[in-house]
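Read-outs: derived from the displayed coordinates by stated rules, not from any lab. Predicted model only: the values in this text are computed from it and were never measured. Cβ atoms are built from the backbone, for glycine too; each structure is taken alone.
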Structure 1
Amino acid sequence: MSGYTTAYITDSHKNVQFYQNILKELGFELKHDSVILDFGCGAGGEVYQLRKKNYLAFGCDIVPLYEEVQNLCREEKLTREDEIIFRTIDVNNYRIPFADNSFDFVFSNQVFEHVKNYPETLAEIYRVLKPGACSLHFFPSRYRPVECHVFVPFAGIFQSYHYLKFWAFLGIRNAYQKGFSYKETAATNHEFLHKRTMYYTKKKIAQYVLNQFKNISFIEHLFIKYSEGRLKKLYPLSQKIPFITSLIRTFHTRVIFFTK
């Protein structure tokens, strides 16, 4: 197992406990026969950790990065013989590759800022959820002071090439852009932001969800409560000053929860 995968799996263990804490407070405590989908699972670390806890966890993504974790699950006998726990979404015929009414819980982490087709995506999540099941999603806010992929200030809002070129000229780079000229960096960021991100307002997000699910809760107060480090320390103060939660929602992270 690579060093990257080892570190990713370690972080995923913390995330799984984080989700469990939030769900429990919302009255949706997971049971050991719960069937779970990590929507946009990446390398699959959180599916692995859920399997370690004896949940029937599965993952899907548009890019198959999960082969290493799939093999690890087989080696540790966390899957049944010939069970395929990771599947790839065909973006040309958009469909989550699982049957109707399959899951008790569908979640994603840092995925919905990349979703360009909200109506189709939410319709598919609705389709694969069991009646009465729930869904929880974490993703960066539109007005985050530093966009978390390209590291450009307020690039969730301002995405023109000239704006991005200005920050690239000042030396702003992400880990994959070392050695890029400022024009190459700006062009790469412009293409990424326009083709692979979508930062909607709170009102627009709610509109899309309510068109499909008829209910939505923004639960950033629980994100603060169960986070680690400095954010968690804000929780007692946020209980006295609710405006703090609004600041986190607007300038840091959005957390949405809905049920079928």
Structure 2
Amino acid sequence: MNHPARSYLFVPGNRPERFDKAIASAADVVVIDLEDAVDPETKADSRGHVASWTSGRDARILERVALRINDAGSEYFGEDLRLVRDCAIRRIMLPKAEHADQVARVLDAQADALVLPLLETARGLDACGGIAAARGVQRLVFGTLDFAFDLELDLGEDLQPLAEAAAQIVRASRVAGLQAPVAGVTPQLRDEARLSTDWSWFRRRGFGAKLCIHPCQVGPVHEGLAPDAEAVDWARRVVAVDAQGAGAASVDGRMVDRPVVLQALRILRRAGL
């Protein structure tokens, strides 16, 4: 994968027949879930499914896979870490992350793990700067539904109660030099309008990827990150003017200085140009 992941598609760990189907989707990363999607009585079997499926699997496929384990306070955490140690999945999603020591425990199991801490509680948000700076963290993930539950927020169709937390997570990511954080799920299946509204809200606030719970959500998430034709045209003209090196210049009445050129280059990269 030559670009930061844009979509993370969950697949239940107790449904191994869906693993390859998820890999065949357009999702950048497939997240095999051992936590919320798996009942307690099937967690052990799910670990076995993951171990069996990853055994001998092509490394290029496993580069697109993440494993969401159970949180550090659960009775399943130790067994999950043993699976992390023994299987070939490097990208580990850590739910209910609340301090950097929990990340360190994942790295104790697999030294080269790429950890995706899920911030889902007030304590996790309070510690997000330290978590972001911890060794092994690739990017932060905002678990919006659990966060809203923890703080007793009534979201409905209005995400504004999450604005302060979203801004804090984006700032912590930037300070730590991480990839832009991952937005939480939109639980309304096959409601593209709601998905687009949610995703646009997070995009405007600096998020660079989104959790998905169905393959039908992946395409709209990718499309929401792509710049439109008007933005691409503007960026091309800015870069062209800058390449002429003729001193002070403007495009559409806006002075072309270094920040404007960098913005144009970012737009072209997002467009794959």
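Work out the source of 2, 9, 16, 18, 16, 13, 11, 7, 5, 3, 0 here, i.e. which of 1, 2 gives that when P(r) over Cα pairs in 5 Å bins from 0, in percent, for residues 39-174 alone is computed.
1
Can you spot which of 1, 2 the value 1.6 was calculated from, given it is distance in nm of label points 7 Å out along Cα→Cβ at positions 87 and 135?
Among 1, 2, the structure yielding 1.6 for distance in nm of label points 7 Å out along Cα→Cβ at positions 87 and 135 is 1.
Which structure, out of 1, 2, was semi-axes √(5λ) of the Cα gyration tensor in Å derived from, given a value of 29, 23, 19?
Derived from the structure labelled 1.
1, 2: which one has mean count of other Cβ atoms within 10 Å over residues 103-110, as calculated, at 18.4?
2
Mean count of other Cβ atoms within 10 Å over residues 31-38 computed as 17.9: which structure among 1, 2?
1
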